[in-house]
Structure I
Amino acid sequence: MVIKSKSRGKSEIAAIRSRSLLDSRRLFYFYHVARLGSVSAADAALDIAQSALTRHLQQLESDLGEQLLQRNGRGVTLTAAGEILFRQAGGILQDMAATVSLIEQHKVQEEAGEITIAFPPATANIFMPDVVRRFIDQFPSVRLTAHEARTDLVYDMLASGQVDLAIVMHETTSQKITMQKLLSDQLFLVMGAQHPFAGRPSVDREALADIQLILPIATHGTGASIQSYCADAGIHLNAQLRLDSLRITKTVLHDNRFCAILPKVSCAAEIEAGELVALPLDPPLKRSMFLGRLRDRPETAAMKALSQKIASVVRVQAGG
């Protein structure tokens, strides 16, 4: 009978581990560099320094003993070994994400309890119906309370601790609130298809002074971005209509007298149907959306799960 020593067993296991297992982070980085065809494009998408990303890729090639990417002036192309790894990587990463999701779901179901969130009207119309459906389908034992309120009131509800999470349209300098950027997108001048400006390729900022505009009621968020954008050019807006209802705003736009400054995603169906037109402003105007929570409030599994659902829905619907 041959007795194997413990030390020999350990060395064999160590050898198998080093030969057969891949670092998941390096695999993730490789997959997105290969998908985007460029290290510089991937470092922007993944929010990681290009030097660090390059080191991870070099280490992955060293781990496998194979060159995976060919660098050229236009970006990168896959070697034969890189093609094999890329074909496998998508499924591996999906399986890992699904496993993490199952564990998170188990944690949330064990924890149950209640979670509260507040968001402005535009978000309620665009993103939140899908978020709510997905969340309650996956976590039926968690009580979800959702508040729709004006942008400034949403921030106040978060700062005062009335809600666990809030979608806000402006970044805060408060040290007691932590923010996660959900998106940064462009705002357009939206109008009815028969509006006098509808045939233009774009609209100069100076023209806003003479346009009948519908503006938000709140002076925070998108309203603040619009006011600041106009103030930079010395334009004072004195809107006849101030509305915080996206549904009513779009209804009013159909009579071809008024315009509103909105993201395309908020009226994508009406634009596709030819009922509304969205023109870019010159210079461009952008807004950002953030998910906030109190820094000293523990992030429960339910909060984390809802945050992930929101980020996922926003990314898909905003085309990110």
Structure II
Amino acid sequence: MANKKKTKKRSSASHHSGHHPKKSRVPRAPKVSWLVGARLRTLPLAIAPVALGAGVASHAHHFSLLLSLLCLAVAVFLQVGVNYANDYSDGVRGTDAYRVGPARLTGSGAKKPKAVLTVALVFFGLAAVAGILVTLISQQWWFLVVGAVAIVAAWFYTGGKRPYGYAGFGELAVFVFFGVVATQGTAFVQTHGWSNSGFVGAAGVGLLACAVLMINNIRDIATDVAAGKKTLAVRLGQRASIIVFCSMIAIPMGLAGMLGLFFAPTLYTQFVWLAVLPAGLIAVMAKTPGEYITVLKITSFATLAYGVLLGIGLAL
């Protein structure tokens, strides 16, 4: 019995002392879920202009809940689609190798590039279906052309051989599609006419959406330079970009104040200063990526509050 115990101890000792060959460890890809890949914190940029456009339509006494919800579906599906498309394009291009922010589906290896591309195309398809329904109900056939252009713009933001997002035109596209097009499009399919107040509000929402992209790119200036991305923030430099960001969040408040002279209930939009001011102050003093992410979240919330409050103000 003693011999058996000694043998067992020796066997156990040899096992722990490394005499047996160790299994090689293969590094695992980070666990990045599809929900994280959708970047839900960007959805306020899709909701805000539709809420404002619905308010414009209500002010003109032509509000349609069905059309408003379908326009919201178009905007949200496009936003999620472009998020997945950016994930795919940046991942296969190798840009995400320089990231300091949250891991992405493709770049981290959590999901296969083909799968991410497929999901992006599915959401673009859902946006197209919602857009077709809007067109059939409103009989505004030009909406199909606008929708097609929006999908193409969403893809080529970071996709294709020469993505315009890498050349500093991202903010311009955001202003056009998540400001003017989303707001006025939502209003027009219901009212069949243009609204001056809608244009003013659309400019405000568009600038706030641009501010979200700008602060994101300010955070990534160093890594974008390394990756060869010439975003507007890279072209302007950090100091000038911060000034532009502060302008992008302050001008909309002035525009809302102008509307308040003609539509008193829209003055409630001035409560958005409670979010805009801290965002500007933190942006000016920020030194770490975490602080810039905080500004991004506050600005996203400010964009949503701005669109909703302005829309309600116009509807009352």
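Which of I, II yields -14500 for helix-only ellipticity at 222 nm (-39500 (n - 2.57) for each DSSP H run of 4 or more, over all residues; to 500), as computed?
Details: I: -14500; II: -23000.
Answer for the origin of the read-out: I.
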Exercise. To which of I, II does the computed value 5.9 (distance in nm of label points 7 Å out along Cα→Cβ at positions 64 and 192) belong?
Worked result: I
For this session: Assign the value 30, 16, 11, calculated as semi-axes √(5λ) of the Cα gyration tensor in Å, for residues 72-199 alone, to the correct structure from I, II.
Result: II
Exercise. Ranked by distance in nm of label points 7 Å out along Cα→Cβ at positions 80 and 280, which of I, II sits at the highest value?
Worked result: I
Seminar exercise, completed: Matching 46, 27, 17 (semi-axes √(5λ) of the Cα gyration tensor in Å, computed) against labels I, II points to structure I
Seminar exercise, completed: mean count of other Cβ atoms within 10 Å over residues 160-167 gets 15.0 when computed on, of labels I, II, structure II
For this session: Output the label of whichever structure in I, II has the greatest value of FRET efficiency 1/(1 + (r/R0)^6) of positions 128 and 272 (r between Cβ atoms, R0 = 25 Å, to 0.05).
Result: I
For this session: Name the one structure among I, II that distance in nm of label points 7 Å out along Cα→Cβ at positions 32 and 256 of 3.3 was derived from.
Result: II
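All of the numbers you see were taken from the coordinates with simple rules; none came from a lab. This is a predicted model, so every value here is computed, not measured. Cβ atoms are built from the backbone, for glycine too; each structure is taken alone.
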